[in-house]
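Asker: Take a look at the structures listed below.
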Structure 1
Amino acid sequence: MGRRRKGRNISGIVLLDKPLGITSNRALQIVKRLFKAAKAGHTGSLDPLATGVLPLCLGEATKVSGFLLDADKSYLATLKLGIKTSSADAEGEILETRPVENYSKKQINAAIEPFLGDIEQIPPMHSALKVDGQPLYKLAHQGITIERKSRPVHIFDIQVLRYEDDEMDIEVHCSKGTYIRTLAEDIGEKFGCGAHLSALRRTESGPFNLDECITLEELEQLAEKSEEQGFDELDSLLMPAEEALYDWESVDLTADAAFYICRGQAVQVPNAPSEGLVRLFSEEKGFLGIGEIMDDGRVKPNRLFVFEDNAE
């Protein structure tokens with residue numbers, strides 16, 4: 001028999017503006033404690049030196065976390081030109097310094113253009129990517145460097161927002177799995193002076209952006225009030241899990257169809273999409289979870305939410 005989790009059985013997505021200096025997992029544990037949630041999960045790591053949009057999933061919303069992990073992202077990044085470091089960011093040891101020219105707009109465009117579209121990136125040693133179950137950053141901290149295979153990523157757009165002396169601010173819209181520190185280092189090599197990432201802020205993750213986020217400080221203040229006034233104000237911050245799948249097609253189920261779907265059976269739904277994953281809704285319970293269109297056109301459950309009142 002499984003061990004029962006302690007905490008409140010709540011579900012939804014917290015849009016956190018992750019502060020500087022803590023890991024994504026540390027931020028997750030703090031938010032989980034503030035909400036007194038029984039279950040929580042994050043949607044992809046942000047380095048301690050990075051800030052910005054970090055969707056955190058509570059309760060049943062953890063079932064959509066993988067889809068947010070796969071979502072496109074946007075970042076504001078500051079490149080420090082002329083200095084190459086061991087970690088490709090400001091925390092690493094300085095490996096090399098080179099003079100920085102006063103680069104023209106033409107030179108800047110020429111340095112950035114090769115990184116647009118489909119490219120290959122070699123993951124940095126200072127990353128959470130695991131090899132044989134060991135995160136690369138742990139090996140890097142031991143002074144160990146291993147060979148890494150390049151991985152395909154897609155850069156939709158890079159805009160230069162500011163260029164002064166040896167600093168350059170860029171805005172990057174990219175696919176999942178893109179390492180901005182690697183991008184910064186590679187752009188520096190194109191300039192011929194080297195570079196490292198000195199600041200990073202995630203501005204978008206899938207459908208969510210910074211304007212929707214709340215800080216840890218604000219959450220802590222609301223959590224303190226909740227001890228006396230209840231959790232209503234804190235819980236009002238939770239985004240519905242289906243918001244993570246905003247661009248998916250939806251299927252509205254009759255009461256009978258929802259009954260069978262909730263019991264693991266496929267159903268025929270008029271005018272349903274012809275293929276792929278879909279959002280499932282019923283009139284009684286609202287969002288039920290994720291469905292999948294079968295080859296014969298029927299809709300089958302893929303990943304459903306659990307409701308206490310329909311547990312058998």
Structure 2
Amino acid sequence: MLDFFTGVLSSSYYTGLFLNMFVLMSFSAGGNCFTLKSGFYNLGGEGQIYLSGFVAAVSLVKFSFLPCVFNIFISFLLSVCASCILELFSALLNDLKKINVLLTTYLFSSALIFILDYLVGNVFRTKEGNLLATEFINESLRLKSILPPSPLNVLIFIVPVICLLLWFLQKKTMWGKISAVWGISNEFALYSGFSYRKNIYSVMAFDGLLHGMTGFFAVTGTYFTCHQGFSSGMGWNALTCALLAGKNPLLVIPSGLFLSWLYTSSSRYSLVHNFGFDMAGIIQGIVIFLVAANVTFAEDGIRKIIKKIFCKKEAEK
């Protein structure tokens with residue numbers, strides 16, 4: 001069992017893989033912190049990441065005639081705008097028809113994944129090899145690995161800055177505080193004169209921006225193409241991370257590191273020791289169950305459980 005806990009550090013590949021998963025998880029989890037804090041649940045993260053990654057991969061290839069800086073800038077804008085627009089559709093339906101964004105984000109994402117699978121596997125499929133993916137982007141557009149042969153890149157140094165910036169926006173700005181009020185009590189926010197429409201559109205667009213960044217950086221720093229189902233699990237992992245962090249962007253760092261280590265270790269352990277079942281999926285299910293039971297880093301849930309156990313034993317005596 002010791003190999004399960006230390007196996008991630010056994011090679012530079014697994015160490016880099018573990019840290020790279022944390023990087024990609026952090027961007028989306030930061031966006032989820034804002035939606036959750038405002039009282040909304042975005043269950044369409046996988047479709048949003050998939051869409052932004054697809055747009056990034058296609059545009060980076062189509063605009064290859066442009067200088068690298070302009071190509072990256074235009075492709076980045078297109079990919080994050082695509083994710084933002086997808087989330088704004090859910091905000092629009094909630095604003096006009098009062099349909100819960102929890103439902104619409106999930107349905108839009110589920111439908112979009114099938115459409116993107118078709119586009120990637122047929123219309124935009126690469127002519128080289130048998131891979132169900134778009135064409136690979138040029139090497140000049142890729143983020144270089146800092147821990148070969150893993151895909152870990154310089155984004156690992158940017159994540160703490162991003163999390164700090166998100167924490168500042170959430171805790172120290174009027175926009176962040178008003179969004180938190182909506183998450184606590186809609187009635188109080190409404191009678192205080194705050195605009196529900198302004199809140200939902202801004203929060204959902206901001207969440208879409210961060211999910212779009214995840215898809216863009218997944219293509220430019222990890223996969224260098226958009227293959228079918230590359231975002232599978234990424235949206236749910238980010239949502240789990242945000243819940244585990246207690247909706248606090250700063251706590252996304254320890255939560256993301258913990259979850260990334262857990263998933264990478266379980267996948268590696270299953271592969272090395274030839275397990276025939278999805279050990280990573282089982283562990284992820286356990287983690288989500290614990291999060292749903294309010295066992296979070298932010299609320300000292302584990303300490304509460306231990307305290308209840310000892311109090312029960314003392315009562316029995």
Structure 3
Amino acid sequence: MQCMKSSTTSARRVDTRLPPKSRVRLALLAIRLSALWVLIVASIKLFQGSPSDLPLVVQNFMDGMDVGQKFRVVVAIELSVVFLAFLRPTWAWPLLVGMFSLFVAILVKLIAEGSDSCGCFGGAIKIKPATMLVLDGICLAGLIATRPWRNLLATPTPWLLTVTALAAAWVAPFLIFKNEQLPTQQPDHSGTVAWQLPAKMPEFQVINPNKQAWLGKHVKETPLGALIDVDLYPQDATWILYRITCDHCAKELQAITNDPVLSQKLYVLVRIPEPDEEQFRQVLPAHYPPMHQEAILPPLARGYMGQTPWTLELEGGVIKSVVAGEGVQ
């Protein structure tokens with residue numbers, strides 16, 4: 001009898017150490033709701049977004065990697081954490097806490113820099129960093145408040161399903177997001193063949209006229225040569241790549257217009273289009289220098305990657321000088 005009583009008491013002690021079911025449910029709810037929010041953001045980013053609006057801290061991470069590949073990797077990591085949240089919540093909660101902590105840190109930095117969009121949706125949807133900070137902060141607070149490290153129960157691992165889900169998380173971004181780019185070397189269009197746009201346009205294009213890539217080349221040999229008929233514009237002129245939504249571009253063009261010497265030069269203003277750009281216009285007609293021609297790049301499904309403004313000095317179509325504007329980091 002004494003032995004049975006001792007065994008019963010021990011079992012009761014073990015049971016009291018288990019978290020109440022309500023706490024387990026709350027912890028699971030916090031994990032899965034947070035994961036669902038990540039899934040929504042990642043899906044919109046994957047199907048409609050572009051690498052161009054990823055936060056700069058993400059764009060600049062691992063400089064040697066192509067930005068399109070970074071975009072795929074970011075989405076793959078987010079999807080992997082989402083799938084783990086539903087299949088292995090005990091593995092996923094530390095990843096979610098770390099992910100949302102990183103999101104909050106990036107958003108605080110963006111707010112301090114005065115950014116008008118968080119870039120969380122890859123440009124498909126523009127949300128102010130302060131708004132996104134509230135949403136991500138709620139997810140992070142919910143994860144911490146429900147204490148998953150204490151309230152989750154160990155469960156068997158469905159290895160086949162887990163491995164399959166993780167594989168799908170990494171394959172999907174590479175199948176859905178086409179990381180095609182225009183060739184960097186363009187044929188000479190001065191012959192008898194009329195210029196025309198490439199038969200197959202990429203979903204997005206990087207425009208980054210740094211000295212190493214563009215200096216000393218004919219403008220036809222840059223991505224501009226595939227996107228516009230450069231022969232239609234002066235080959236001995238100052239070409240400026242800009243966006244009408246860019247306040248730095250507005251300031252630079254205004255400074256040129258107000259300068260009695262610079263305003264007498266000939267300019268080609270190469271405009272990089274953006275969705276709903278008129279709604280966020282910064283460059284006004286009064287900012288344009290008196291002697292200029294405007295070239296507009298064709299719209300792409302996911303837009304253009306690259307900061308503005310850039311100033312190119314051309315002589316006979318050859319780029320002799322490349323200068324980054326104030327807004328280029």
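Just so it is clear, none of the values below were taken in a lab; they were calculated from the coordinates. From a predicted model like this one, the values you see are computed outputs, not experimental measurements.
Asker: Thinking of 1, 2, 3, which structure, once percent of Cα pairs over 29 Å apart is computed, gives back 51? Write out the running numbers ahead of the final one.
Answerer: Details: 1: 48; 2: 40; 3: 51.
Answer for the origin of the read-out: 3.
Asker: While we're looking at this one, here's another question. One of 1, 2, 3 was used to compute helix-only ellipticity at 222 nm (-39500 (n - 2.57) for each DSSP H run of 4 or more, over all residues; to 500), and the result was -23000. Which label is that?
Answerer: Working: 1: -6000; 2: -23000; 3: -15000.
The read-out was computed on structure 2.
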